[in-house]
1. By the measure distance in nm of label points 7 Å out along Cα→Cβ at positions 7 and 23, tell me the structure among I, II with the highest figure.
2. Name the one structure among I, II that mean count of other Cβ atoms within 10 Å over residues 39-46 of 12.6 was derived from.
3. Computing Rg and Dmax of the Cα atoms in Å gives 21.2, 73 for which of I, II?
4. For the read-out relative contact order in percent (Cα under 8 Å, 6 or more apart), a value of 34 was computed from one structure; give its label from I, II.
5. Check the numbers for distance in nm of label points 7 Å out along Cα→Cβ at positions 15 and 47 across I, II and tell me which is largest.
6. -22500 is what came out when helix-only ellipticity at 222 nm (-39500 (n - 2.57) for each DSSP H run of 4 or more, over all residues; to 500) was calculated for one structure; which of I, II is it?
Structure I
Amino acid sequence: MRIRLSDDRREELIESLARFFETELDRELSPFQGGRLLDFLVRELGTPIYNQAIQDARGFLEEKLGDLEGEFYEPEER
């Protein structure tokens, strides 16, 4: 699966990178440079972070489903 960003989200992230570079590194980052950096970060970090999030979600759901009866069981009245 390839991670895709909407144009608006991409622009927001490039602006965020530019602010980070300005405040933390005292360097200016052009929109072109920001776009290249964002592409690199998504390509190199996106997949491992996405996969970890999927594993975390799977673990959470398995834990909840494993105790489904304990979480939601309602005793029947007779």
Structure II
Amino acid sequence: MKNKEMIDIDMLGQVCPACLLVALKVINEHRERLKKGEVEIVVRTDHRDATRTIPQSAEAMGYRVVVEKVKTCYEIRISS
């Protein structure tokens, strides 16, 4: 199996709803490749609300989501 492409979204310093809207835009732009397992989207944020809104939305769309605290921010990983 080939490696997945990582799509990084740096939302540090941004607040919701901007974080959610940008994440949804990227998810929709890459939805076919996401569903095929070719890409994984990683959102980096320091806005705690985004750790709730982005996963809820992505999971409702059928994606797998993992939220992890990393140093001074959160990483939200979205995949198929």
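1. Values: I: 2.8; II: 1.4.
Top value of distance in nm of label points 7 Å out along Cα→Cβ at positions 7 and 23, among I, II, belongs to structure I.
2. Working: I: 12.6; II: 20.8.
For mean count of other Cβ atoms within 10 Å over residues 39-46, the value 12.6 is produced by structure I.
3. Numbers: I: 21.2, 73; II: 11.7, 37.
Label of the originating structure: I.
4. Values: I: 22; II: 34.
The read-out comes from structure II.
5. On the way: I: 3.1; II: 0.8.
Checked I, II; max of distance in nm of label points 7 Å out along Cα→Cβ at positions 15 and 47 sits with I.
6. I
FYI, it's all coordinate maths here, none of it is from the lab. Fair warning: this is a prediction, and the values are worked out from it, not measured in the lab. Cβ atoms are built from the backbone, for glycine too; each structure is taken alone.
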